Structure 1
Amino acid sequence: MPKLKISPGEFDKIKGNIDIDKDYTTYFKDSIVVLDQKYDINFQNNYYFYAIPNKHLETNSKLEQTQDWDNGTFDPYE
């Protein structure tokens, strides 16, 4: 999360006159904010690729279901 290095009032006075892309680090510093420590998220492989709906698989015999979904044989990483 970006944080101002100067006060918001000071920044309001100059914000229209600076090139934020060039001067970002002059006026802002980045900080890490931990939003939630209650839960560990276990991302499984099938979370990265959607399953193909059955109606599309039934319509086109050349389509294969994505691996890690029901009867999936297609490996999207290959």
Structure 2
Amino acid sequence: MFSHEGKFFQVTDAQLALKTVQRPPPPMRMAASSAGTFKKVAEEGLPLFVGLRGDVLDELKGHINVYREAWRQAGHDGNG
């Protein structure tokens, strides 16, 4: 939301909604670095960017399993 009161113009609670010009639109992706964000990305049906930030591979494996299970439970096709 955006509001502005100036000398010549006033705008109250304006919302910016951009339309993608590119067709087809570019794919959306979301980064995840915790079990909760891996689950959220999967529920939204989005491809995944993995944020490692010091995670060990066994922990990452668990997060990927959370992502794939949430993907299936949300009814998306494939493995995510």
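Laboratory data are not the source of any read-out in this text; all were calculated from the coordinates shown. Please read these numbers as outputs of a predicted model, since none were measured by experiment. Cβ atoms are built from the backbone, for glycine too; each structure is taken alone.
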Could you tell me which structure in 1, 2 was used to calculate distance in nm of label points 7 Å out along Cα→Cβ at positions 19 and 35 as 4.4? 2
For mean count of other Cβ atoms within 10 Å over residues 3-10, the calculated result is 7.2, so let me know which of 1, 2 that is. 2
Computed 63, 33, 23 for Cα extents along the principal axes in Å - originating structure among 1, 2: 1
Looking at structures 1, 2, which one was helix-only ellipticity at 222 nm (-39500 (n - 2.57) for each DSSP H run of 4 or more, over all residues; to 500) calculated from, given that it came out as -10500? 2
Candidates 1, 2; mean count of other Cβ atoms within 10 Å over residues 11-18 computed = 7.0; producing structure is 2
